[in-house]
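So, here come the structures, one by one.
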Structure 1
Amino acid sequence: VNAQGLQHLIDHGGHALLLGVDIYRLSAMHYVEDALPEAIRDRFRPSEKARAVYTEEEWLIESWVPENKSCYEIQRESYRQGLIRDTGIGESPCMLLPVKPVIELYRTALLERPFELYGL
């Protein structure tokens, strides 16, 4: 995955405004997954057949649905720390959050308790 796209936002105190979705759709979470242990990374790895059709240089596909959605644990912790602000635009619920502190929570969890985070 080419992680350069959001790096400027992360490095300069940028915020994300999630419109009608939650943290599970925050692409910046992937920027700290270098801390994901190989044993967990292997569970997500698609089959050879799938990778032949969807090359890893062009696609990010996953083949495992973990018992625990790690992003939701990070979302709960972000709320506990007051990092997420809920609002709305029309009928759409919205979440405003500072990107770097939130993804750093994810990095810390990946380094300290990755298997628990994914329900293993």
Structure 2
Amino acid sequence: MKYYAKIISLNDDIEEEVVLSLGEKEICCFINSAPYALIEKNIYLVELSLSFLNEELISEVDCKIMSFTRIDESFSYEIIGFLSGNQLITDGVIFQDDIFLEEFLFLDSKYVILKPDRISVSFL
């Protein structure tokens, strides 16, 4: 999904790391592409996506409380949300990916938990 996001911080040690603010939600992301110089505190149009380095781990969950929790100081998150078609609706953020329809159609209209290896961002 595309959002307008404010850059909270850029990591001097890991040049692909950026912390974005999407309103009240702050997300640590891996920069996939940035065709221009990025400046802290500026607002940019971005596209967010979930990245799985090995296999997609997604399963149904009984919990109906959406959450979005960073795992330690990594790029990984534990996300609980509602799967609707090709969209994962979670706490303050919606992710859109056709893989939800192609491989996880059996989980459509259910609450799910997944752990992406990272949330990737492309600056548009």
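Since every read-out is calculated from the coordinates, none of them should be taken as a lab result. If you're wondering where the values come from, they're calculated on a predicted model, not measured in any experiment. Cβ atoms are built from the backbone, for glycine too; each structure is taken alone.
I have 31 for relative contact order in percent (Cα under 8 Å, 6 or more apart), calculated from one of the structures 1, 2. Which structure is it?
2
Assuming -1000 is helix-only ellipticity at 222 nm (-39500 (n - 2.57) for each DSSP H run of 4 or more, over all residues; to 500) as calculated from a single structure, say which of 1, 2 it is.
2
If distance in nm of label points 7 Å out along Cα→Cβ at positions 39 and 103 is computed to be 2.7, which of 1, 2 is the source?
Computing distance in nm of label points 7 Å out along Cα→Cβ at positions 39 and 103 on every structure in 1, 2 gives 2.7 only for 1.
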